[in-house]
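What follows draws every value from the coordinates through simple rules; no lab data is involved. Small disclaimer: the values here were computed from a predicted structure and weren't measured. Cβ atoms are built from the backbone, for glycine too; each structure is taken alone.
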Structure I
Amino acid sequence: MKLALHWKIIIGMLVGIIIGIVCKYFSLDHLVIQWIKPFGTIFINLLKLIAIPLILASLIKGVSDLHDINKFKSMGLWTFSIYIATTVFAVCIGLVLVNIIKPGNIVDPQVINDLSANFADSMTGKIQEANDTQSTGPLQFLIDMVPDNIFAAASSNGNMLKVIFFSVFFGIALLLIDNNSAKPVKDFINGLNDVIMKMVDIIMLFAPFAVFALLSSLIVETPDASLFIALLWYMLTVIIGLALVLISYGFYIYFFAGKKPLWFYKGIFPAQLLAFSTSSSAATLPVTMERLEEHLGVEKEVTSFVCPLGATINMDGTSLYQAVAAVFICEALQFPLTFSDQLTIVLTATLASIGSAAVPGAGLIMLVVVLESLGLPASKMAIGLSLIFAVDRPLDMLRTVINVTGDAMVTIIIGKKFNKLKTPQTKNWDDNLKEVS
């Protein structure tokens, strides 16, 4: 019996955790870091390698296939509105939970001193990055969206908004020219898109081994378990909030798309596992789009627009984490917050998520923006960030799962609204192997 991909990935994750624990216990960390971790890094690099070409090809194809600019405008407005609404909802869930549980009041002051001594210096760079972001004008995000050189923009996955802008612009122009002139360009784009999706299928063959490498290396590089115990209530608050958001997606799918939640969770599960392993929604993007198109039946013209946009501006998990972390830090450092301060968190956490890089660690930079909006003194900010830094990576893995799942949920709802849901047609990496053998 052939195992489904998600079962292979789960087995790889479990074996990776076991190997990591064993190697950490017997002080064989170097073995994992030098001989196992590189394979996980190669896998992430492969996914990142095809992210920009995938966005270019699929988004140009999706826009040019719409045949109606008004439909594109309508899809864009609906997508952006739903993304903002779900982000605000996630932030509010985080604020309600953190105000009920109050994990910051439970932390021992000695824990704060110990953690700040170990991690405060490493937070200086994060604070400086956030300050550089805040020093720009209010319309800087619009300037950052428009590239002055598409080749330079396409050279980094951090420039995803610029690539999206160019792809949409190119697709609209392709839509407006004569069909005879557009046909060879469309044929090239269609062929390129098919090649990139086939590359996704081939790369996914390596996924079980990659998650084994990623998780085993994560275990050996994880700080002492006592840090997790000290921050247990903070972690539980974030995890409960993320779980509630994940459950809410099932309700959205049922009420707005008319589909069973289990159908949705099962279809997107491999992408969730990869999001958990890589902590990067950008790296997971090719797999997310492949699962939505081939296993959940969303047409490409929807996935090609909604998914890349979501990987850039829709970060429900990260926004919820920021709300919890901001209140937790202020409580632990005895910096009182008013009701208006908590409304400020809703606003800044939502706005900070727009245009943030879809890579590991971006949440900490966004958190600095939120904390500075609350007026937390700079002398306390490094201490507050160091307090949560010790447990940031495992929480980053979990919130990335929510980010990716949220992108998929909105894609299905948009697909349903614009009648772009069809019967899935799964493609395998070896579908045409016999023809070339």
Structure II
Amino acid sequence: MTSYQNTASARGNPLALSVLASLFFMLGFVTCLNDVLIPHLKEVFALNNREAMLTQTAFFSAYAFMSFAAGKVIDRIGYKGTVIVGFLITALGAFLFYPATAAIPEGGADKSMYFYVFLPIFFVMATGITFLQVAGNPYVTLLSVKGKESATLTLVQAFNSVATAIAPYVGALFILKDTAEQMSAAQRAQTMQMPYLGLTGFLILLAVAVAAIRLPAAEKIAEADSEELHDGKTSVFQYRHMVLGAIAIFCYVGAEVAIGSQYILTMDHLTNGVINHQTGAKLLTLYWGGAMVGRFLGSAVLSRFAPNKVLLFNASVAMTLLLAVVVAGDAGKAMVAQYGLIAIGLFNSIMFPTIFSLATHKLGKFTADASGVICTAIVGGALVPLLQGDIVTRFDDYLISYLIPAACYAYIAFFATKGYKAE
């Protein structure tokens, strides 16, 4: 049997894709839980909007520093080994929430200086998530039936969206439920302990489960693809569509995270507290729920229509909705923001998997390195929310700050029009 026949038989492996679906579930759950923690930490530590967004900066900066390293780890121990390491590092970060919150003294947790203890913990957790992202996305595309990469990755990532849909509700239930006025700031901070200890145990179980299951060696599929291409490229950066795709990922993640991070605070501000943090967290479930529904539907749509055209349509609608939020009049601004921002979740749905699959098309043996480069661009989730938070803090205007994610979607529309074309 030839090398090509061996790799072809590994494509579409249902067991491997099921395991990867659980990986993406945890990616979404851990990442989206930050959207609930931001207003919680803002209240506990008396932070301004810009300081609260440092949570996302600390989390997503791990992608800038650790993605390239994760790509090299794949080269050494393979995709499966990197997934196991990723789960264990994420578990370590989740566990560190317990000693960090336990160490906060009574009467001291309302000082913002204690907040900075948590930032390295977010970085550790995100390092594990980075390893999972860098390994998981190309793993799915390499195991997909040829020509169905975008549809398959969108379907598998739908389980990421299942997690992001339920994470705000779970966070509101277990973290925000006891934040009554009579509790001290230290006690409110300690409501994070048990949820993150439970998360620690679940992540360790997943690492053990992946270690026990036999999975295809995707790195061999990548090598076989390179043998077919014979394009003579010697560096991943020689692929123009990969570079432009990395920028598109920066814009997409930045916009999605910025909207999710600001939603609860925006609604609290626009409604003068009528939609409080707990109610806002439950509404935010609809934002991420839209992404979940969109990915299940998007997998079918992407099987029938060109991925770049679907991406162009979704980016254009998302940009239009944000502009509507910005220009809404005083009478209707709360309602337009409430429903307009939620609706963007539906159109975000297929963006990451579609951009990723278009950017890694025909990369062969460079796929792992490309994944490292592209996942480095997820640092957009650190910088775009911080920029938006700075605008809110400077001008005390939540609505105008949404021009930042609108510009991000405009670039994605460009990538879908011209930038995706592989040379």
Structure III
Amino acid sequence: MKKILEEALKVSDQAEVFQLTGSSTQVSFEHSRLKKLDTSEEFGIALRTIKNGRIGFATTTMQDDVDDLVRRAVNVVEFGGECRFQLPSEEAGGAGGRLSLFSEKTASVPTETMLEMGLNVVRRIHGYEPQIQVFCGFTVGKEDVAVANSAGLKRTYGKTGAGFGVGGRLIEGKNILTCFESRAGIEFDFDVEGLTEKVIEDFDIARKNVPFASGEYPVILTPHAVCDLLLPILVCSNGRAVAKGISPWKGRLNEEMFDTRVTIHDNGLQENGTGSAYFDDEGVPMEKTAIINKGVLSGFIHDLDSAAALGARPTGNGLRNKRMGNVKDVAAPPAPAATNIVMEPGDIAADEMLRKMGDGILVDRLMGTMMGNLYGGVVGGNILLGYKIEGGKRVGRVKDAMFSVNAFEALKNNLVGLSVERVALGSFLLPHIWLKDVNIATRQ
């Protein structure tokens, strides 16, 4: 990295180098059979050069590709965007603290252990119903990240990651049913047996389709579905969208926009969060940023560029992520992105929610929500997995139904309650949410 910086500064005013080295092992089953047992390696370097107030960017997957990397970055400077920010120096803030990013347990999980656990999952689900096409998988990996720039900054960290997913598909006549659960984190510490039993329980109830008419109903969203409900908040609080005027929230900081029970943070220092790190991909220390605080719009998430455009402070959210999730993509320039989204809990147990609701719908999974007008707050899509609630209990699956709600209105005027319990879903830590008067459309 030092050599790349030295060569880049011979032809540029400023420069930044980002390096990622990683490895991962995956064991996966599909259609109840072992499909993949694979270990892969990853390496990449990204270079940003700044010359005459404009930014050049280039990447490579070869360690000795110094001259060509610098040449390519400099050659595109004249076509690059305006540089509105200063690269951070080492004095810009400390990195580290007590946050644990590396797990020896995760780094040393034997492949044979994951294989045996997967086989046990398949056996257990087939013990319930042999016709279920089981899919499950385990992933463990580690990565080393380094950032250095011409302002004197040089930072590194090592991090582990783990994931587990279990589910299956059951075809009975014209009825196709899919149930699944997944978890991810820094620690390989999954309740494999408990999640497998949860999937079996879901199959047992959802195999029965129950009639359901279109109308407005009380709805409880599980944390899986809450991820979709919060999409409009995530896109509207993105500093780049705010700076460009795409977000309707520009100029609305400190405005009360939601029910006072709604508090949402972006927390890059969340324990066991897949998006956690000591610093972002520009070297800015990660932090806990309040987006909504007791219903009030309190902040946006920024990289260096969006912060400079709005005269704000960078929040440690300059990430080089693939479009979905917290998987780093060296070929992607930094952009504002969420780290870990944490929603504060409420004061009612999830089971008590169901009992108090009495009759309604429990929505567990949605599909197609990204196609809605997110900047307008619209969240709509097919209910991939939802249950009719009668007398506070799940009585069967609601099939061929669509969910539609304006998240801004729902979390302001239609919020009944938030659960005490929260579920950690990788980069999300979320409660159940109980809403009233939600529009459900069915074919019946």
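Tell me which of I, II, III gives 2.5 when you compute distance in nm of label points 7 Å out along Cα→Cβ at positions 162 and 274. Among I, II, III, the structure yielding 2.5 for distance in nm of label points 7 Å out along Cα→Cβ at positions 162 and 274 is I. Largest in relative contact order in percent (Cα under 8 Å, 6 or more apart) among the labelled structures I, II, III is structure I. Ranked by volume of the Cα convex hull per residue in Å³, structures I, II, III are topped by I, which has the highest value.
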